[in-house]
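Structures follow.
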Structure 1
Amino acid sequence: MPWDRVNHSRELLLSREWLVTNGLGGYASGTVSGAITRKYHGLLIAALPVPHGRMVMWSHVSEFLRFDDDDVISLGAEERAGGQLDLRSADYLHEFRLEDGLPVWTYHVRDLVLEKRVLMLHLQNTVHVIYRILAGEKRPRLELRPAFHFRHHEAPVNEGLPAPYQLRALERRYEIHAEHSGLLPLRMKVSDEDAEFTISPQNIHQVFYRVEQVRGYAYEGNLWSPGFFQVDLRSRDSAALIASTETWDIIEVLAPEAALNSETQRRAKMLDDAIPEARTGFPAELVFAADQFIITPAGRAEEAARAHAAGDEVRTVIAGYHWFTDWGRDTMISLEGLALITGRCLEAGYIIRTFAHYVRDGLIPNMFPDGEKEGLYHTADATLWFFHALNRYLRYTDDRTTLRLLLPTLIDIAEHHLGGTKFNIHVDSSDGLLAQGAESYQLTWMDAKMGDWVVTPRRGKAVELNALWFNALQLLAQWCGEENNASAAERYRACAEQTRLSFNERFWNADGGYLFDVVDCNGQSGTTDASCRPNQVFAIALDHPVLEPVHWPSVMDVVESKLLTPVGLRSLSPDHPDYKPIYSGDLRSRDGAYHQGTVWAWLIGPFVDAWLKVHPEDKAGARKFLERFREHRDEGGIGTISEVFDAREPHTAGGCIAQAWSVAEVLRSWAKTASGTASAPDRLGQ
C-alpha cells in the first residue's frame, strides 16, 4: 500500500487494518495509521487461561523521533473526544506492506528512512515492535510511550481502569500490575540495554474509538501510561519494544532479530507444505491468512492433558477476528481450505479428534465461549458438517485409524438424529427428512438473534440441513461398508434413499425453478417457504448431491441471476420483501440484515463446486467468480478476507475483518479452479 499524502485520502489510513496472531487465539491489530478505532485494537491482546480469555494488555504506543536540533517528529496517530484526529504519521508514511503476511511500515523523515515491524511469537503472548533505520545521516532518539487499559477484549472501552496500576522496575525490565485483577503482570523491555525509561505517569482521557461509535457501542475511554522509553539511534540501527505476559526466562529466549528469523522460517515452511497450486501469488497470501485461524486453545488444560495422554494434540479454529471464538460449524466448513490445502494434515487430524471428544447427544458444539471450558450445542448443522470435514480429511490422508476410532461416534450421531435429540432435531419417520426447531433458538447457520428476536428461525425441514443429512448418511454407509459392518451400511443406505426421494418430491419449486428454503415450516405439514436463498446450493455442491441432476441447471441459473455478486452470494433474493442490501448501523440493524440480503464470502466456495458440476470443463469460467477477492485483499483487513459485504455495489465489507471460512473457501476454490496441474483434480474433488 504505497502512500502519497497529497493524492490519497487520510481515511484510507483509518479504514485499512492489519492483524498479527500468535497461534493461541491472541492477536495484535490496529489501523495502518496507528490510531485505535475498535475496542479490539491493541498491540497485545493476550490469550490467557480460563477464566480470563482474551485480554487487552497493551493498547497503544505513541512514537516520537527527537533530533539534535530539538525538532520532535510524531509518527503516531490518536483520536480524541469529538473525533479530533491527530494523524501526523500521514505526513511521513511512505509505504505499508505485508511481508510474508506480516505488517511493515516505512517512514521517510528528513533524510531518514525508518522501518517498523510488528511480530508476535508463535505460541506465546509476546509481541515485538521492531524499529530499524534503513538510511539517513542524522540519527534521532526514539521515544516510545506505551499506554494501557487492562480489560477483556469484549469489554466496553469506557469500563473503568483497574486501580491502582503498579510499575515495578527490575534491572531495565519493567512490570505493570493491575492489583486485585487476578491478571498476570505485563512485562516490558527494550532490546537495547542502554535504553532509558522515564517515569512520567499520564492519564490519556477520552480516546475516541470511531468504529465502536458506528456499531452502536461505547466509544470513548481512557488509557494510562507510566512513562516513556528512550533509545539513542545515533549509535545503532535498530531497537525493539517487547511486551509479554510470559515469564522473563521465556521472553528472553529469542532476541528480536532471532525471533523474526524464526518466524520467517516458519512461514517459508508453510508455503513448502502447501499444495503446489497454493505456493505462489494470491493463494500463497491466503496460506498466510489461513495460519491466523488454526490455534492451540489457551487455558483448556484438562482437554490438553486428555489429548496428550492419547499421544494427540488439541487444535481448533478461530472463526473470525476480532470477536469470534472457535465455532464447530465454521471449523468443519473451513477445515479443507485452512488445513488440507495448506498441507497441515496432521493438525487437521487434531482438529477432527478434538471435536469428536466433545460430541454430546449426537451433537458437536456450536461454539466455545471465550474464557470457558465447555461448549454450547445449539446447532443443527455443525455435526453434519463434521461428516463432510472428515471425508475431505480422509481424501487427503487415508487415515483409516482415525476413521475406525470415530466410527462408533459417527453411528451414535446418526442414531441420535434418527431417534431425536436436543432442540427438537429429529428425522421425520414418515419421509426421512431432518427437522429442527426450538423456541428462542437459532439452529442453522443463519443464526442472527437479538434478545428474544430470532431473525431467521427457519424452523422445520431446512433445505441445506437435508442436503447435509443425505450426504452424511451416504458417507456413513460407505464407511461402515469399508469397515465390514454390512448391516449398518445397509441401514444408512436405506435411510439415505428415503431422504433422497422425499427431498426431490418436497423441495423442488417447479413454479420458480429453484428449491424451497424450508418445508413443513414450524412443524406444519405441507407448508413451504419459497424464499430464494443460497442454502439450496448445497443440494448440488456436496460430495453426495441429494438433488436430481435434471434440476441442477435451473437452480444454478436462478442462484446466479438473483444471488451471485463478485464477493459471494446474497443471503436473500432482492425480490423478497424482507431484503436488506446494506449491513451497517447498530447491532439490531446489523442483525436484521445479517441473513436478509447481506453477502457472505464463504458461499462462493459451494457455488463454485455446484457450478463446476453443471459446467465440468470450464475451470476458467469458475475462476472468474473469484477475481474480485484479489482486489479485496487490499481493503478492510489487509491480506485477508472479510466476513460479509453489502449486497449492492460497491459491496462494502463488514463484520469481521478476517473470517476463517471466507479465507478457506476462496483459497480452496482458487486451487480447485487452477488449470494445467495433474495433481489438483484428485485432491480437490473433481
Structure 2
Amino acid sequence: MLRYQRKTTYNYNQIPDDLVALGYHRVPLVLNAGDFSVRGSIIDIFPTHQNLPIRLEFFDDDLEDIRSFEPNTQRSLSTLDYLEVEAVDDERLRQNHVIPHELLFELKEGDAVVHIHHGVGRYLGLERLKLQDFEGEYAVVEYQHNDRIFVPIEQLTRIYKYTGTANPVINSLRDEGWQKVQKRVKKAVKNVAKDLLTLYKTRAIRTGFAFQEAGEVDLELERSFPFEPTVDQQRAIDAVTADMESIKPMDRLVCGDVGFGKTEVAIRAAFKAVVSHKQVAILAPTTLLTRQHHRVLSQRLESLGVTVEFINRFKTRKEQRQILERLASGRIDILIGTHRLLQPDVVFADLGLLIIDEEQQFGVMAKEKIKQLRLNVDVLTLSATPLPRTLYLSISGIRDISVINTPPRKRLSVITEVQPFDLEFIREKVQLEVARGGQVFFLHNRVNDMLHLQFQLKSVMPNLDVRAGHGQMHAHELEAMMVDFYDNKFPVLLATTIIENGIDIPNVHTIFIDQADRFGLAQLHQLRGRVGRDQTQSYCYLMYHNLSILRGEVQARFDALIQFATLGSGYDIALRDLEIRGIGNILGTEQSGYMEAVGFELYMHLLNEAIALEKGGPSHERPQFQLSTRTESFIPEEYIPDMIIRLAVYKRIADIKSKDAAILLRQECADRFGELPDALDRMLRVIEGQLR
C-alpha cells in the first residue's frame, strides 16, 4: 500500500512506477477505478477502494495539495490531508463515467470535418507554425487537389466533425460549390425553423393541469426507494416535478440506459398525479413489460393506497370488461397496458398523466392516437434510445429532455464483439457462460427457420436445454416459457425480438444477435441492454453470415455500437442513429439530404441559428477575437500531453464568450493540469483584454 501526506516530500518521478507496480493503468483521463494519469505537476489516481478519484498536486517533489474530483467534469471537489492507495484487485468492479463532450474534441487524423466557410475536408492534425512573428498551433484541413487550410485556435469553433454519410464528398477550394450547398441548406433550415416555431407556439399557449406540490406522503414514497438516487436521476425527478406543478402541459423525454433509473422517475410522477386526484396511463410495447411494470409499481405504491392494474392479451374478456368498468368509474388510479390502452372502449374518469415506455416500438396508428392524447394531458416519455425524430425535436428545444448518464454503482459495461456465425464459437461461449451459472439469450428474428437453428444449436450442445420462443406462440405458452427461464429452469433461450423490451432476467449475462446487420443501431443497443443488469461481466456477440455485409451503413452501426459500449451511452447511440439514418421526414419536410451535405453538427448549428432568428432573438454567433496575430497561441505539450484533450482545451478557448468565461477556464486549467505555462497565461490575458 502507498500513503501520501500533504506538505510532504516524495520522489515525484518514482510515483508512476509505484502505481504500475500496484496494478494501476496509466491513461490520458482518469475515469475508472484503477486508472492514473500524469500531467506536469499533477497526478490523478482513482483508488479502487474509493468512490471518487484523487488529484495530487506537486511543486517539484513537494506534495502541495490532495483533492478529490468529479470524474464527469474533472473538477476538484474537496481537500484531503492524506491518501492511501491499495493494490488493484483483478476482480475489481469498475464504475464507468460518461465524459461531457466539451472535455474531449474527438478528432482523429483522417476524420472528415466541415469548415463553415470552406466545406467538407479531411483533418490532418495539429501543426506548429510561426506566422506574423508569433508561434502557434494550427488545425490542418485538406481539400481537393491537396489544397490545405491552417485554422488558428481562435477559429476552431468554425470546424465541425462531419457525420452523416460514410463517404462524404470532399469540397474544392477552387470553386463555389460549397457556397451553393450552404445557401440551399440555409434556405431549407429556415423553412424547418418556421414549422418548428409554429409547433412550439401552439404548445406554449396550451393550458394544462397544475399538480399539487410535494407533501409528507411524497416523502414517504421517497423513503421507500431502496437506493440513493444518482445525480442525473435526481435532476430528472426534479425537472418532472417542476413540469407537473406548472400550468404548462408537460412533454418531457427522459433518456437513459436500461437499469439507470427511468422507472423510478415514472413512479414519482405517477404518484404525484394520483395524489392530485388524477389517473395515470402507462403505455408499454409488450405484454411481458406491462406485467413487469405492474409488479414494480404495485410493490412501491399499493401500500400508499394507490390502485394499480394492467390490461393486455393475457387478461380474459371478462377481466378486461371489469377493469374498464372500474377505470371509467375512477376506481383504478394507474392502468398499465400495451396498445390495448389506445382502443376506443378504454375510457378514463379523469386522465392526467400519460407515461410512454419506448415510444419507438409502437406503430404509426398507435403514434397518431398518442399524438391526440398529448393535447390534453401531461406526457412523460421514457427511452434508452429515442426515435431520431423525437431526439431531433428535443435537441431543437421543442420537447424538454432529461438525460440520465450516471450508471448504478459497480455496474460493468457489456463487452461487444462482431463475429461471423460459427457453431463452434457459439458452443464455446455458451458453455463458458453456463459453467459460471449464467444464462444465454440467442436472438434470431426469423420464425420460419427457428426450428432448424434450434436443431443446430442442440447438435453442438447436446447436454444443454435450448428452448425456442416467439410471438406466434400461444400467449400462455410463451408466458410459461419466460417464467421458467426467469426461474433458471433452462440455460439457453432462442427467441425473436420479443425479448427486446421483455422481462428483466438478471442471470442472463451473454446475448448472441444473429444476422445483426438486419437491425438498426438503436435496436441493437436496446437488445444489448438485455444483459449486463448486475455486477457480472456480460457479453454481446453481433453475428453476421456474409463478410460482404461489413461495409457502409452496417459497418457504421457496428462501429458505433462498439465505440459507445460504455454505460450511459444510450443518448450517444440515439444521436449517432440520427446521424446515420438521417433526420427523415420532419414536419412534412425532407431534410436528410441537406444534413448529409453539411454534416449533422453543422446542420444543427444552422438550424438553431435559424430558430433564434425566427424568434427574433440574438444570433448565436460568437465574438471573434484576435489571438494568433497578437501573441503565441499554443499550449506546451508537456502541460497537456494528450492531443485530443489539448484540442478540446483549444476549442474551449475559441468558444470563450466573456471575460468571466475566460477566468473560469483559467481556474479549471490550473485545477486539472497545474500552474499555467506562460504561453497559455498570455493567451488568456490577450482574450480577456478583448472581451467585456
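Every number in this text was worked out from the coordinates using simple rules, so none of it is lab data. On a predicted model such as this, the values are computed, not experimentally measured, just so you know. Cβ atoms are built from the backbone, for glycine too; each structure is taken alone.
If helix-only ellipticity at 222 nm (-39500 (n - 2.57) for each DSSP H run of 4 or more, over all residues; to 500) is computed to be -9000, which of 1, 2 is the source?
Working: 1: -9000; 2: -11500.
Considering all the candidates, the number was obtained from 1.
A value of 11 was derived for relative contact order in percent (Cα under 8 Å, 6 or more apart); which structure in 1, 2 was it taken from? Mind showing how you got there, number by number?
Details: 1: 11; 2: 17.
Corresponding structure: 1.
Suppose FRET efficiency 1/(1 + (r/R0)^6) of positions 226 and 266 (r between Cβ atoms, R0 = 25 Å, to 0.05) works out to 0.15; of 1, 2, which structure was it derived from?
Working through the options, I get structure 1.
Next question, about the same structure. State the single structure among 1, 2 that was used to calculate semi-axes √(5λ) of the Cα gyration tensor in Å, for residues 282-337 alone, giving 23, 13, 10.
Going through each structure in turn, the value belongs to 1.
Given that P(r) over Cα pairs in 10 Å bins from 0, in percent, derived from a single structure, equals 3, 15, 25, 25, 17, 10, 4, 1, 0, which label among 1, 2 identifies that structure? Show your work: numbers first, answer last.
Values: 1: 3, 15, 25, 25, 17, 10, 4, 1, 0; 2: 3, 13, 20, 24, 21, 13, 5, 1, 0.
Structure of origin is 1.
Suppose distance in nm of label points 7 Å out along Cα→Cβ at positions 354 and 434 works out to 4.6; of 1, 2, which structure was it derived from?
Working: 1: 2.3; 2: 4.6.
Structure 2 accounts for this read-out.
A further question on this structure: Work out Rg/Rh (Cα atoms, Kirkwood Rh), for residues 594-641 alone for each of structures 1, 2, then name the structure with the largest result.
Comparing 1, 2 by Rg/Rh (Cα atoms, Kirkwood Rh), for residues 594-641 alone, the maximum is at 2.
Follow-up. Quick check: 16.4 is what I get for mean count of other Cβ atoms within 10 Å over residues 146-153, calculated from one of 1, 2. Which structure matches?
It must be structure 2, since only it matches.
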